[in-house]
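Multiple structures follow.
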Structure P
Amino acid sequence: MTDSTDPSTPGATPSATPAEHKAHAPKTVSCFVLTISDSKTEATDTSGALIRELLTKAGHPVVGHRIVKDEPSQVQRVIEACCSDPRTQAIIMTGGTGITSRDTTFEAVESRLEKRLPGFGELFRILSYEEIGAAAMLSRAQAGVRQGRIIFSLPGSPNACRLALEKLILPELGHLVREISR
């Protein structure tokens with residue numbers, strides 16, 4: 001059996017580089033933004049507003065946004081609705097990723113993921129550590145795939161959302177969507 005991705009295998013063709021993948025990735029990705037909070041309103045949802053602003057500025061349409069309580073069933077209903085909506089290619093959530101008794105977003109999302117991207121959370125915590133020190137370990141930011149959609153779960157802090165969007169999500173969003181659609 002030959003492995004066509006291993007260039008050392010006789011007759012194999014080398015895999016495309018990340019730059020080649022990005023060259024064929026979509027330039028725009030339609031996103032849904034979900035804020036999970038027991039206290040935020042449209043007027044006070046600075047993280048959700050920031051995510052929408054950064055996405056729009058980068059040329060990615062925001063097809064919808066919503067605020068729900070930190071209740072697993074509410075979070076899961078929105079995930080399912082987004083995954084059923086052909087307009088939604090990515091879901092970016094903010095809030096509920098900490099370790100308090102009310103922080104249940106991690107579990108709500110984790111149970112819905114078909115594939116996990118542990119590297120996202122690991123990289124996010126490394127970058128956070130550079131900014132806030134050891135408190136970065138309290139974040140349970142995560143990413144994964146469900147029904148051909150990329151899902152990101154970010155902390156509720158605007159600074160954390162900016163960090164995740166600017167350093168991790170926006171540079172790879174089109175590439176991620178390309179890969180999960182193959």
Structure Q
Amino acid sequence: MNRVILFNKPFGVLSQFTDKGTEGSPRPTLSAYIDEKGFYPAGRLDRDSEGLMVLTDSGTLQARISHPKYKLPKTYWVQVEGTPDDAAIKALCSGVVLKDGKTAPAKAALIPPPPGLWDRDPPVRFRKSVPDAWVSITISEGRNRQVRRMTAHVGLPTLRLIRAQIGQWHLNNMQPGTWRFSTEAGV
């Protein structure tokens with residue numbers, strides 16, 4: 001039976017178990033939080049992004065979660081600089097043209113700040129003269145930094161990015177740096 005771990009990755013943590021970087025001092029990795037052997041991340045989450053990661057001990061399940069051909073939906077809560085108008089939301093929903101081609105249509109909606117949201121360390125920059133807002137975006141692609149590039153394309157730079165859901169797996173009320181075994185099928 002496939003085993004699955006759901007992990008709330010904190011800001012600044014690499015989505016791998018070792019740091020092969022050349023920045024001098026080692027950066028925090030999954031090994032600082034998860035000591036279960038034989039689990040591997042199913043997909044990546046940028047170091048400056050937070051939220052749900054799925055890890056599994058099954059190569060088949062790992063491929064089904066992370067390979068683009070399966071188009072598993074992933075939902076992100078995105079704090080953006082500015083206030084999205086209908087045109088920006090419609091553009092995100094239709095797909096936007098990035099340097100690597102047009103994105104597939106997404107689901108996008110303006111949302112209130114997510115309930116139970118934790119403080120980020122370091123905090124998001126705050127400017128009194130520029131409003132910010134939260135948008136929920138669901139994509140089924142996985143291009144490099146795709147959500148950040150999509151919001152920038154419609155004039156809404158991303159301030160904070162939190163992955164809230166992958167397939168049927170939800171972040172729920174997990175706090176940053178915590179994990180649990182999943183009993184849900186997920187995909």
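Which structure, out of P, Q, was helix-only ellipticity at 222 nm (-39500 (n - 2.57) for each DSSP H run of 4 or more, over all residues; to 500) calculated from, if the result is -11500?
Derived from P, not from the others.
When distance in nm of label points 7 Å out along Cα→Cβ at positions 47 and 103 is computed for each of P, Q, which one produces 2.3?
Label of the source structure: Q.
Another question, then. To which of P, Q does the computed value 4.6 (distance in nm of label points 7 Å out along Cα→Cβ at positions 63 and 127) belong?
Attributed to the structure labelled Q.
Using FRET efficiency 1/(1 + (r/R0)^6) of positions 39 and 95 (r between Cβ atoms, R0 = 25 Å, to 0.05) as the calculated read-out, with 1.00 as its value, let me know the right label among P, Q.
Only structure P yields this read-out.
Looking at distance in nm of label points 7 Å out along Cα→Cβ at positions 15 and 71, point out which structure of P, Q has the largest value.
Checked P, Q; max of distance in nm of label points 7 Å out along Cα→Cβ at positions 15 and 71 sits with P.
Here is a further query. Here mean count of other Cβ atoms within 10 Å over residues 31-38 was calculated and came to 11.6; which of the structures P, Q was it taken from?
Q
Work out the source of 10.1 here, i.e. which of P, Q gives that when mean count of other Cβ atoms within 10 Å over residues 119-126 is computed.
Answer for the origin of the read-out: Q.
Also, quick follow-up: If relative contact order in percent (Cα under 8 Å, 6 or more apart) computes to 31, which of P, Q did it come from?
Going through each structure in turn, the value belongs to Q.
Computed from the coordinates by the stated procedures, all read-outs in this text should not be read as laboratory data. Since the model is a prediction, treat every value here as computed from it, not as a measurement. Cβ atoms are built from the backbone, for glycine too; each structure is taken alone.
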